[in-house]
Structure P
Amino acid sequence: MKAGLMVALDLDDGEEAVSLAREIGGSVTALKVGPQLFLRYGLDIIRRIRGEGAEVFLDLKFHDIPNTVRKAVEGVGPLGVSWFTVHASGGRDMITAAKEAAGDAKVLAVTILTSLTADHAHDIGFTGPIGDHVLRLARLARGAGADGIVCSPLEVSGLRGALDEDCLLVTPGVRPAGSSSDDQARVSTPARAVRAGADFLVVGRPIVLAEDRMAAVDRILAEMRTDGP
């Protein structure tokens, strides 16, 4: 399977998000809706983006007791969301509850946020290499029924070798060569993420803030197909 590109719609304006869906939705795998957009416009923004023919990746990172997560997933399921996220640290029962309520949607378990450095991880109680914790959480989540794992591109290679081949690996923290890392800490380029074994790359600001968004999409897709840096 060729790696796919998911674009994070990190926007405040719902009309702009729908316009962007119309502009680039047919050229990418999915459009990611997170809290920034969802909390302003709710379920309607998903309906509108789906109405433009785009697949939706709902990135709300559910993390609560199992029954609460089950009910939340039941609430978004009828909208035709293709992927959604839970925090792997929510535990086995929570992930299983999400999977049982997911219907046709894929459950993606977030391991360690890509904004966290080793020092940040230590501050919240993780000791030792971040990669060790990512692997532990990934194995737990996959065993509980998660369809895929969200991790930084730096951890993809290790997970690809440790998990079964059907496990989807989704990588935020991807930045085109020469661009700013913004508030991401564990980052890599599109070419390196694909070579490491990522199934889907998530890119936001390098596309959303570009003057020519379609051109930015095309550049990243081209980088994904190269053997460059």
Structure Q
Amino acid sequence: MTLVIETKDLWRVYPLKTNVDGVPALRGVSLNVPSGRFVALRGRSGSGKTTLLNCLAGLDRPTSGSVQVLGHDLMQMNDQELTEWRREKIGLVFQSFGLLPTLSAYENIELLLRIKGDDYDVRHKRALECLEIVGLSRWRDHRPYEMSGGQQQRVAIARALANRAELILADEPTGELDSKTTRELLTFFRELVETQHLTMLMVSHDPLVDQYVHEVLTLKDGAIENHPRSRTTPGLK
């Protein structure tokens, strides 16, 4: 079994001037996510879900513990290395879609590959491939405001796939969608994981996700329920 995500005793403590120990957002999270799984991370607001996702994406640095993603030890990488790794290896999807409003669906995808440094022929072909994967080839020239919320999220997914990501990290990707569109998108996510041989970790408040994922993890007070946690808060660096 190949592990795409592996964390051990992961802590993230935010320092406060008025509190010597700081405020722990993550409390000893130990997590294993195998390849090819669609996993939901559930929990109330403030439970640490987004903090954990940011640590897994290299957007936030843990205070202590270990975090390995796609075979890379993120704790040992500097900011430049993390930026390049993120650009090459993972896809990020957000609740607000994050599309540039003045660009078409095609241009939103192609821009990511341009930043990555791909030649025109390579990025043109890949952008069209990704639009086809998400079923939006006919909408390639439409701008975000000309699309429904579900279509915009599919463009965001296509952009996340553009670099041939092996792992998709999604933060509340259905948060702004109605229940019908949410079901359609969750069905699509499950099919995407299985047909494209991806791994997907999705943060969500929505209980609908339970019907579509392989596994549901619940985060409470910074720790995964039914998982071991450390007894003491590590000191701040």
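Looking just at FRET efficiency 1/(1 + (r/R0)^6) of positions 114 and 210 (r between Cβ atoms, R0 = 25 Å, to 0.05), which of the labels P, Q belongs to the structure with the highest value?
Largest one: structure P.
Can you say which of P, Q returns 1.6 when distance in nm of label points 7 Å out along Cα→Cβ at positions 194 and 218 is computed?
It traces back to P.
Out of P, Q, choose the structure whose coordinates give helix-only ellipticity at 222 nm (-39500 (n - 2.57) for each DSSP H run of 4 or more, over all residues; to 500) equal to -10000 when calculated.
Going through each structure in turn, the value belongs to Q.
Please state which of the structures P, Q yields 32 when relative contact order in percent (Cα under 8 Å, 6 or more apart) is computed from it.
Corresponding structure: Q.
Figure out for me which of the structures P, Q the number 1.00 belongs to, where FRET efficiency 1/(1 + (r/R0)^6) of positions 2 and 106 (r between Cβ atoms, R0 = 35 Å, to 0.05) was derived from the coordinates.
The read-out comes from structure P.
For structures P, Q, which has the highest computed value of distance in nm of label points 7 Å out along Cα→Cβ at positions 90 and 122?
P
Could you tell me which structure in P, Q was used to calculate Cα Rg over 2.2 N^0.38 Å as 1.03?
Q
Bear in mind these aren't lab numbers, they're just calculated from the coordinates by the rules spelled out. Keep in mind the model is a prediction, meaning the values are calculated, not measured. Cβ atoms are built from the backbone, for glycine too; each structure is taken alone.
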